[in-house]
Structures are given as structure tokens and as C-alpha cells.
Structure P
Amino acid sequence: MRVYVLYFENLGRLTRAFDLVLEDAEIESSMIEPEHLRLRFVGPGALTDRLVEKIYQGGGLTWCGRHDLAPDEAAAS
């Protein structure tokens, strides 16, 4: 699992990206912060990397950070 934090150049780009996140069934959790033009979400690594690429291709992304979370116990076994 990874957590992503994305910043956008304007509210329109942020809300379009949030719509993409909401459409993705693999996303575990998401939060939009319009006052900071920021979007945060958590999901499985490879799948959400592709989602971020799609968001990037849509334009308006100014910064993106990601951090790996501790693996699930089931995945570690």
C-alpha cells in the first residue's frame, strides 16, 4: 500500500483528479483539500502508480509525493 499526496495548479484540475480517484475501486481512502489544492489517497502500489500517471497526463499536477506503508500481515506471510 502507498499513500500519495498531490498538489494542483487550480481547483478545476484538483476536482477532475478527485473524480478519477473516486472511480477507482482499488483506492482504500481519499481526501480532497480544496483550500490547499491538495489530494491525498491510499491504494495498492502498482495500480495507484498507473492512476497517478493518468492524473499527470490530464495536466495541472504541480507536485506529487508517495510513501510506502507497512505491508499487510497477510501479504508478508
Structure Q
Amino acid sequence: METTGIKIEHNANGIPIFAHIDLKKYGADLKDFFASRGVSVEKSPYDPEFVAKIKRSEQQIKNGEYKEIKTEDLWK
């Protein structure tokens, strides 16, 4: 049976060594477990919409749609 959001990684001998868990999906369920081990899972302080806008702009620059302006070039 496969559960979405959880992936078990095995070593060369087939022994499970890591679990990759989607914290967006299962983070609340694991909060007590992490806290008992001194691990805090903090949310990003950045607005997700603002981050998405920056990433779109970076992609547009890579695609040649816009020219990147470097601040050090403004006052030469």
C-alpha cells in the first residue's frame, strides 16, 4: 500500500533509512513527536504570494522577457 505524501528511502541492503514526509499534509499530526525531540517546524515568515511573484519574475528574466537591472550598475 502506498500513501501519498510519505516516501520511505532504503539503503543498498533494502533496509529503510529515511522517511520523507510532506509536512504540509502531515505536520500537525507529527507536531508532538517533533516537539518531544526538540525540533520546531516553523512556517516561513514570507507571504507565499510575494514569493511566487519573485519566482515568476526570476523565471521571466531567465527566459529573456525582461532585462535584469543590477543596483551596482545604476550609479556608474
Structure R
Amino acid sequence: MKDWILELCPEIEPWQAELIAEQANQAVLAEREACARECEKEASVTVVNASEQYQEGRSMGATVCYHAIRARSNQ
């Protein structure tokens, strides 16, 4: 990302581009974690009048999602 920032804004210094890239990366990681937490909450929500099979599938889907989101943050 640093190279892209320097290409986009050639007037800035490399250390500035590095700071911008680090802040952008932190924002991405924070957003991923926020999304994972929402999926984690959804995995435990009980839907009123839903069949057991529906509820189990819904919970499993949300669980797979939050694990996948967190795995992307660990790459």
C-alpha cells in the first residue's frame, strides 16, 4: 500500500506514506473485527418460530463467517 500511496501522492515522503499505510491497515483490521463480532452475535440469536433445522443452519453459517473474517486478519 505504501508504494500505491507514494504513486498517488509523489510529493510526500516515504515515512509519511508508511504512516498512512499503517493507519489504513489498522482501520481495516478494526472493521474486520467489528464485522466478526456482529457475526458472532448472530450465531447465538434465536429466531422466534423458526425450525430447529433453520436455527442450526443459521447459527452454523454465522459461525463460519466470523471464523473466516478473523482468519483474513491473521494472514
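Below are the figures for this structure:
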item	result
Highest-scoring label, criterion being distance in nm of label points 7 Å out along Cα→Cβ at positions 19 and 67, among P, Q, R	Q
Origin of the derived value 57 (percent of Cα pairs over 14 Å apart; candidates P, Q, R)	P
Source structure (of P, Q, R) for relative contact order in percent (Cα under 8 Å, 6 or more apart), computed value 46	P
Highest-scoring label, criterion being distance in nm of label points 7 Å out along Cα→Cβ at positions 3 and 51, among P, Q, R	R
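No value in this document is a laboratory result; all are computed from the given coordinates. Quick caveat: nothing in here was measured; it's all calculated off a predicted structure. Cβ atoms are built from the backbone, for glycine too; each structure is taken alone.
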